[in-house]
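Input: structures, listed below.
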Structure P
Amino acid sequence: MDYKIVLDSCGELTYKMKESGIYHTAVLSMLVDGDTILDDESFDRKDFLKRVAVSPECPKSSCPSPDAYMELYGGAEKRVYVVTLSAELSGSYNSAQLGKELWKEENEDGDKQIYVFNSRSASVGESLIALKIQECEEKGYSFEEVIEHVEAYIEEQHTYFVLENLETLRKNGRLSNLKAFVASALKIKPVMGSTPEGTITQLDQARGINKALVKMVDYVAKGAADSKNKVLGITHCNCPARAEIVKEAILKRIPVKDVVLLDTAGVSTMYANDGGIIVVI
């Protein structure tokens with residue numbers, strides 16, 4: 001293979017992606033009550049959610065080191081594409097860029113081409129970007145053409161999510177204790193989305209998870225330009241039946257090229273929390 005795709009571990013991989021040999025993962029880690037939990041194949045979602053639920057502190061994540069990225073850039077592949085969490089949410093993008101500079105310093109005579117994409121998203125948003133890179137490579141595009149097409153794809157991509165559990169927002173200070181109490185008492189669920197810069201904003205809210213999901217589907221349908229040529233990505237945290245309902249509701253509204261349905265990985269689980277749904281198109 002002449003190329004490889006490196007994702008930080010917030011981006012989930014399908015079984016087919018794992019088996020292809022194209023994809024490599026830069027592992028993030030999470031800290032819960034002083035314990036470090038790696039976001040790799042050993043990640044236990046059930047245990048992690050239990051730990052987070054009883055902890056008074058908000059879990060924290062740490063991005064892969066520049067050295068970890070630099071090591072992943074090695075190998076015989078001539079082209080390396082990297083997809084990271086939004087630079088506005090994590091230091092992963094900067095770490096990947098620094099790793100690229102370090103690799104170049106140690107391999108001045110090398111002709112390897114490396115490019116780091118700021119997903120401006122997370123979770124399955126990263127996964128879809130990686131699949132777009134693979135699609136462009138398989139079409140025979142040059143390195144520069146792949147970058148151009150994928151950056152254009154990122155510009156058009158939209159991320160949405162609904163949270164069942166507001167504890168993470170309360171613990172990290174994004175929601176005051178009073179607001180969290182009121183929201184919980186009234187069963188208010190926020191509908192969240194990404195900004196063009198890659199930050200998170202509240203789009204709407206509703207009383208009850210089902211009404212919030214309906215509102216999210218409305219935002220997805222209204223914001224999906226040229227959906228028939230796009231892949232719909234859905235990631236869920238411990239709620240497969242809910243994810244299937246959301247998928248069917250979206251497909252009734254808009255046509256799509258394909259659907260990718262995944263379980264949240266470690267860092268995605270930290271963001272979405274138990275019962276959360278993330279949709280990207």
Structure Q
Amino acid sequence: MHNNLLVLQSDFGLVDGAVSAMIGVALEESLTLKIHHLTHDITPYNIFEGSYRLFQTVDYWPEGTTFVSVVDPGVGSKRKSVVAKTAKNQYIVTPDNGTLSFIKKHVGIVAIREISEVKNRRANTEFSYTFHGRDVYAYTGAKLASGHISFEDVGPELSVEHIVEIPVVETVLEDNLVKGAVDILDVRFGSLWTSITREEFNHLAPEFGERFEVTIYNNDMLVYQNQVTYGKSFADVRIGQPILYINSLYRVGLAINQGSFAKAYNVGVGASWHIEIRKMEN
């Protein structure tokens with residue numbers, strides 16, 4: 001199934017012609033493609049971030065949409081180039097380097113195929129080793145989105161169980177305590193988005209207006225500890241005050257009303273950034 005929608009993501013930025021070249025290659029394949037952009041501001045080389053942004057976005061796009069995600073620090077190496085078919089019948093064209101981790105865990109992958117560069121690589125690019133985003137991924141994505149090839153035409157099938165995965169922190173539930181990780185930032189506003197789901201947080205039986213003890217570690221180093229109010233949204237606390245809330249992905253967020261929590265406390269993201277939320281005794 002295809003729907004002529006092609007969504008691009010990369011760590012290329014927009015300061016040069018890389019993204020424009022990908023668009024041009026796609027339009028050479030089909031002028032009727034509708035090309036959209038997820039983001040091109042992924043932190044350079046940050047596969048974890050690229051994986052999360054896909055997970056954050058794919059569920060809101062129609063069945064049959066094709067995504068191209070290029071965060072590829074191993075370009076030109078022996079890492080595989082693949083297309084994954086999700087449980088929602090969407091397609092993700094990407095290197096097999098961990099980019100599919102969050103999709104596999106939270107969305108579901110029903111099949112995966114290795115891109116055959118004999119059939120699905122742009123002509124006369126076989127000696128170009130550093131721009132697979134243009135020569136392989138955008139090209140294959142455009143062929144798939146336009147219906148010029150089927151998923152089966154991509155190349156040989158691989159085992160979903162054997163795709164490369166990056167470490168994803170599992171939530172720990174204890175008496176009056178929930179532990180997780182700071183997965184990502186709401187970049188523009190500096191809010192922290194954690195790995196703790198709404199259902200997991202409900203283990204603490206939270207009520208709006210209740211205060212919780214929030215502790216953040218970078219590995220074993222204490223970075224932040226304070227009592228924080230749980231609210232529906234930012235305006236539930238005074239300007240400049242921290243707040244716990246459930247974000248748009250139904251995960252626990254930590255913010256400052258009209259401020260950047262990440263900048264205020266120098267908090268980063270990823271598996272080394274741990275957060276603990278403890279229910280306070282009355």
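Could you tell me which structure in P, Q was used to calculate relative contact order in percent (Cα under 8 Å, 6 or more apart) as 16? Can you show the working numbers first?
Numbers: P: 21; Q: 16.
Corresponding structure: Q.
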_Looking just at mean count of other Cβ atoms within 10 Å over residues 18-25, which of the labels P, Q belongs to the structure with the highest value?_
Q
_Comparing FRET efficiency 1/(1 + (r/R0)^6) of positions 130 and 194 (r between Cβ atoms, R0 = 30 Å, to 0.05) across P, Q, which structure shows the greatest value?_
P
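Please compute distance in nm of label points 7 Å out along Cα→Cβ at positions 82 and 106 for structures P, Q and give me the label with the greatest value. Spell out each step's value before the answer.
Values: P: 1.3; Q: 1.9.
Largest calculated value belongs to Q.
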*Here helix-only ellipticity at 222 nm (-39500 (n - 2.57) for each DSSP H run of 4 or more, over all residues; to 500) was calculated and came to -12500; which of the structures P, Q was it taken from?*
P
*Which structure, out of P, Q, was Cα Rg over 2.2 N^0.38 Å derived from, given a value of 1.00?*
P
*Kindly point out which one of P, Q the value 1.00 was derived from, the read-out being FRET efficiency 1/(1 + (r/R0)^6) of positions 58 and 146 (r between Cβ atoms, R0 = 41 Å, to 0.05).*
Q
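Where a number appears in this text, it was derived from the coordinates with a stated rule and is not lab data. Predicted model, so just to flag it, every value in this text is computed and none were measured. Cβ atoms are built from the backbone, for glycine too; each structure is taken alone.
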